[in-house]
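None of the figures in this text is laboratory data; all of them are computed from the coordinates on show. Computed from a predicted structure; not experimentally measured. Cβ atoms are built from the backbone, for glycine too; each structure is taken alone.
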Structure I
Amino acid sequence: MEGIIDTVVRTLGLRPRAAEILHLLAKEGELTISEVARALSISRRAAHDWLHHLLSRRLIRRRPVERGGRLSYAYFLPPPSEMIQAAADHLRERIRELERLLEGGERLE
């Protein structure tokens, strides 16, 4: 899984913190926002923002859990094939954006 994560990170141009979170989830399984924040010595807000960024790109998943009597979400990695598919879908969308630029006759210098 580490090689897949590294390839996805490199291919999508993700920032080092995103890579750190993906590797952390690969190692630990599933973690809450607070657990990610604690493990990486970042604020809960920063952990929340990074997790939601990765969630919006379909590179991680979440499920509701009860921890300490409170409802929370645990974040985890999808199967490798789904992570690769999410990255491929993102790249296809970027290619479509470039093709629209070409079709629109935009002047390229």
Structure II
Amino acid sequence: MALITCTGCGERISSQYAHCPHCGQATNPEIASSDAVTVPARQQKKLRQRTQDLSHLALLAMVAGSIWYYIDSQGLKQPAGDGPIWLMGAGASLYLYLRIWWLLRRLRQRGNDQ
């Protein structure tokens, strides 16, 4: 294993990498096959972090909608308006969409790895 300089960003990386972990530039054509699509680890980490951030935002919307519903219904003594229900529904829908999308993406990657 030797250190080489990436032609894309100039960082020193291992010669065993098919792509630079910093910029994604293909560095070793013998390792990187032309038909396989590889995403650098840094880009995968960013995508995972964005997905987690959106999931947390969706959960926050559900909690905020629940609090709004409780306040609007005056302690659950009378029916609340539609606003809190829409907020809770939007949060739940976004959360489920993100989790299903992430699960399908992981299953697709495992299928490509085999």
Structure III
Amino acid sequence: MVEFTAVVSYRDGKSESVKVGAQESSRLLGLRIGDTLDGAVIGKKDYSMTIVGGSDSAGFPMRRHIQGGGLVRILFRDRKGINHKVLRRGSVITESIAQVNLVAKKKE
């Protein structure tokens, strides 16, 4: 199985990095950007987590509007109006993802 690094951001502006083992990471596979999960998956029982992004082992970021979990070349326009083709990863968490970004919200 695969192991992830989960970067958890809190409402007070602080963040922490949590290693997610192989057994817990199987619960994250197949989830998409915007999905909510229980914080107990990564050891934070009092929180619910929302997936807001991530990146693969090569550093390519995930994008919300790209379907699936593969690499895709998209056309990107910079501030000067020049078009570039860039590689981006899809919005689904797969085994190629190395880091998952999460936002923590206190359970009520």
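Numbers at a glance
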{"item": "Source structure (of I, II, III) for percent of Cα pairs over 18 Å apart, computed value 53", "result": "I"}
{"item": "Origin of the value 34, where relative contact order in percent (Cα under 8 Å, 6 or more apart) was derived from one of I, II, III", "result": "III"}
{"item": "Structure from which 0.6 was derived, distance in nm of label points 7 Å out along Cα→Cβ at positions 6 and 22, options I, II, III", "result": "II"}
